Structure 1
Amino acid sequence: MHSLPYPDNEEKKAARDRDIALKKKGKLNQVAEEAVPLMYAPQNRNKMASVIENTIAQAQVHDPAGIEASLEGMKERPSYRIFLKTATIPVSFIFGMQDHYIPPPLAQETSKMFSNASVKFPQRSGHKRGFFFNNG
């Protein structure tokens, strides 16, 4: 599952198509320069500038085909709502309250799918990989 159990809407699919087209034109750095800073809460971007710059630089050494496949996978993912509503394993979520990619209302809706979910909403945090299985 990529961040959320929901399929992309048409606007998000178009944005992913745009990023794929830029990647195919050799402009992966442009995609990274636009997307990576948005992963951080606005007030954290200055103090995390070196981490952001490093992440953008790493985009240049990643396999472009892998990045394209990841974007295609997110764009074409099905809904996992039914599966998640019936899951019986414990799950933990960490969703930043200043997440550009997964806004808090959507994060709250997602976490409510699980009767046994542990949920944290750090106030000064942006985008997090917020889906973890508790293995005991």
Structure 2
Amino acid sequence: MFTCSVCGDSYTGNETQALGHSYKASTTSGSCTSGEEFVIFDGGQHGYDNMFCDEHDPDQLKHRPLKRYEIPASKLVLEPGYNIDYEDEKEDFVVDEADTVELVNGGRMPWEQVKRDGIDYIALYYVNEKGKRVQILDAELA
């Protein structure tokens, strides 16, 4: 079981709760048994646009206060989207002799990691007490 914290705007719809699409949105989770906290999604770093298109102020990204998302401790379901065929589009990237690609922030990433981390969509759900998945994050990343 996990809890969620979020930085960014949230809203409640009729049947789902979803986080805003602000680049500052960040979602962390904490284990109810170990207390360990980890980042599920960082809207300032993760996904295709953040790797290759969008530049962010590093100071802004460091100072994003988290608040507990008002859901019960729950099972979480993460759904990443991979709709980019990186092998078909490899010639569009500048891949060096070490098989790394330059990112928009000037860093480099191995090609195989680009294919894993360059998601173009992410959704996060919690499983409610009736066993139904309730969406709490929906973000287009490319």
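Could you figure out which one of 1, 2 the value 60 for percent of Cα pairs over 16 Å apart, for residues 41-120 alone was computed from? Here the read-out was taken from 2. The greatest value of relative contact order in percent (Cα under 8 Å, 6 or more apart) among structures 1, 2 is that of 1.
One of 1, 2 was used to compute helix-only ellipticity at 222 nm (-39500 (n - 2.57) for each DSSP H run of 4 or more, over all residues; to 500), and the answer was -2500. Which one was it? Derived from 2, not from the others.
All of the numbers you see were taken from the coordinates with simple rules; none came from a lab. Since this is a predicted model, take the numbers as computed values, not measurements.
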